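Following are the structures in question.
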Structure I
Amino acid sequence: MAHEWPPTIHHVVRIMQDEFGDHLDGILWTGSRAYGEPRQNSDWDFFVVHDQRWRQRRMFTVAHDEIELFINPMDQIRREFAEEESATIGMFARGHIVFDRRGRMAALVEEARQRWESAPRLWTPAERDHWRYEALDLVKDIEDILVEDPDAASYLMGIAMQKVLEGWYRSHQYWEPKAKYVMADMAKRNAEMAFQCRVVISHHQSVRRRFEALQQLLDLVLKPLGGRLTAWETERELVAPCDQEIGGGGWDG
């Protein structure tokens, strides 16, 4: 391990080596501190990769440093790469290897960087229309309660905006950043979208005005995707027969 790493990193490597021994494949330092973008409350994020068949997430504090560990076997990391988990791919693409027993971490980082530099796969028509349905259904729910329960409507608007932006990123084949960076990323990519997002979440605007902005935001995203759905159905799915009474089987199988 390079000697210039901060003491916190040396500490994490040492305790992980003590715990996993030869089962430890590698450790990746990632997150805002690793990217040179720390904020006041930034913690220390690490992916710990081992050769056993379990995963775990941990958080603990050393001195004044909050440390978060994402402990995974190699196969789980590759599975998340294949499933295009943008958070995992982004963290590996931008992180720094601080321990690599067999060179496997270097291969993971290189794969993540190649994926991060290329576009995510294109939506299938079924995925696109499923998203259109879910987004529109949320908007209808908000409209139903806008007058009688504006607080509940405000709560749903936050969920709906997240759904709308998810669709915008997917339809443009952009990797979606971590939630706290979305607004800054949107400002760089699309000024009109960013403006509507700010109105939706503004506490200076009436709930009616915020809902109007949400609908405008949704329509901006839907326009190139065929607009608002008027009809939709899923494929038929086979349903296995229920051959046990309710409550049968239990946890023992």
Structure II
Amino acid sequence: MSTDTRSGTAAASGSTTAYGTVAAEWTKLSSVRSSWWTALAGLLVMAASAGQLAIYAANANTNDDPTDDRGIVTVGSVLVDSVELTQYVMLALGLLAITAEFTSGTIRTTLQCTPSRGRVLLAKAVVAGSVTFALGLLLGGVGALVARPVLGEWGSAPAADTIGDIVRVATYLALVGVLALGLGAMLRSAVLTVVVLLATLMIVPLSLQEPDIDVLNRIADVFPGVAGGHFLAGDTAPYPSLVGLLLLAGWAAAALLLGRAALRRRDA
């Protein structure tokens, strides 16, 4: 057999193995009831949050206090605000994709089938990120369908802007899901991972922003939750929306690298 033939065979084998690993991770994630319950919970939370925020906006424009008036509110802004709560349901998809295997001990079987721990984690990230992105599109669509009629005359839903906001919501949720996966691989405990995520996404940034000191505000701006918020809102200050996206993606990538290092260093 020639060198070219052997190289082509090895490449095809590697491609098949990579595809098989992703397919196996999809089968595991989709066959677990907790994944479907999480998706359903995310839909309910998004619908409830979007409806409630839309009611608040409409009521603010119709009450007797003119200082509350918000004017015309875009559906996209309601979706962005709704993500603040919905994300804590959706990140469960990412962390459970790895922590559930540590809890049950099935991670040993996974690593026996695919000894490359980096490949396993990457396959999990591809599946968790893709599923969360697709579900994020659905969540955004549901939120828009709920918020628009509730806002009534006080709502606006330009097609291009609303679609863009839905895609941003899906992108944000996918990256947060991958962040949760990476931390779950590093920490191995679902409870500990949730605590660290809450601290990273909300508690620490809010604590830094509370004194309203410029240097602390700038530090808070690089945390994933704040950076993702700037990305979702399309802000131009303190940095463009794209920078917020890159910061969030950087956090997700760093979490995966830390998770990979932990998987390689410790026994399953």
Structure III
Amino acid sequence: MAGTARSAQAAAGGPVRVDRDKASIARVYNATLGGKDNYAVDREVFQRMRDVVPEVQELALDHRAFLIRVTRFIATQTDVRQYLDLGSGLPTAENTHQVAQRLAPESKVVYVDNDPSVIAHGRALLEQDEQTLFVPADIFSPAEVVGDATIRSFLDFDTPIALFLLGVLHHHDGTPTPAEVVAAYVDTLPSGSYVALTHFLDPEDDDSAVARRIEHVMVNSPMGTGLFRTRAQIEAMIPASLELVDPGLVLLSDWWPDGPRLRPLAPAQRCALGAVGRKR
């Protein structure tokens, strides 16, 4: 089945046009992580964010560290060996498939994104790893993703899947709503599946000004998105069918930390929440 899926994906590949004049969410994130797969317009957005909040890069690094710890948790503490990573972005160090397959080599990972830059890189995965697949699709159209024949032939939707919605929901403010997007995906997953999500946070305290400054730069940049929602708004995105893994919905660095915190968090690091839930 995996070979069929990969052949179908390869056959579907066509020319990909990358717009170098418009900032890309994936490329801005890549620039923030110190990557090289970005253009001047992306670095400009990153620099504008850093100008208003110098420690914004630490927030991006917290997102990457959260992904690594969640993947490690699933690979070592559960029997789940299938991952559906939505809005995967550009490859950097320690991607989902690298962490999962190092700890559980039989793990299968599907990345989904519709950013042209990501599509070009994603296709290269075909040449590298038989257990890893990339599918171009709009992650905010759940029916399109879960109904995709290539994904269906690569992952078994009758056995538990780890679904990742990391760093993507705050870039969506349309129809369906973020809560409806999450619910639609969770409804398709079998019992025992895990869902991980992160979201920019307006902490509604002294750090709100930091959140709003970053949001203002993102929304008014060529990238055009990046909303900081309240805890209540983020909690409303988590379906009742998910039982949150301890410690629940918390600051990114507070979810399964690798060790004691030796220095206070910067204000920007207090402006994002993450959680992992198991479907009942």
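Determine which structure produced the value 38, 21, 18 for semi-axes √(5λ) of the Cα gyration tensor in Å, calculated from the coordinates; the candidates are I, II, III. Matching structure: II.
As an exercise: percent of Cα pairs over 22 Å apart, for residues 59-130 alone, calculated from one structure in I, II, III, equals 36. Which structure is it?
Numbers: I: 36; II: 50; III: 20.
Derived from I, not from the others.
Looking at structures I, II, III, which one was helix-only ellipticity at 222 nm (-39500 (n - 2.57) for each DSSP H run of 4 or more, over all residues; to 500) calculated from, given that it came out as -11500? The read-out comes from structure III.
FYI, it's all coordinate maths here, none of it is from the lab. Quick caveat: nothing in here was measured; it's all calculated off a predicted structure.
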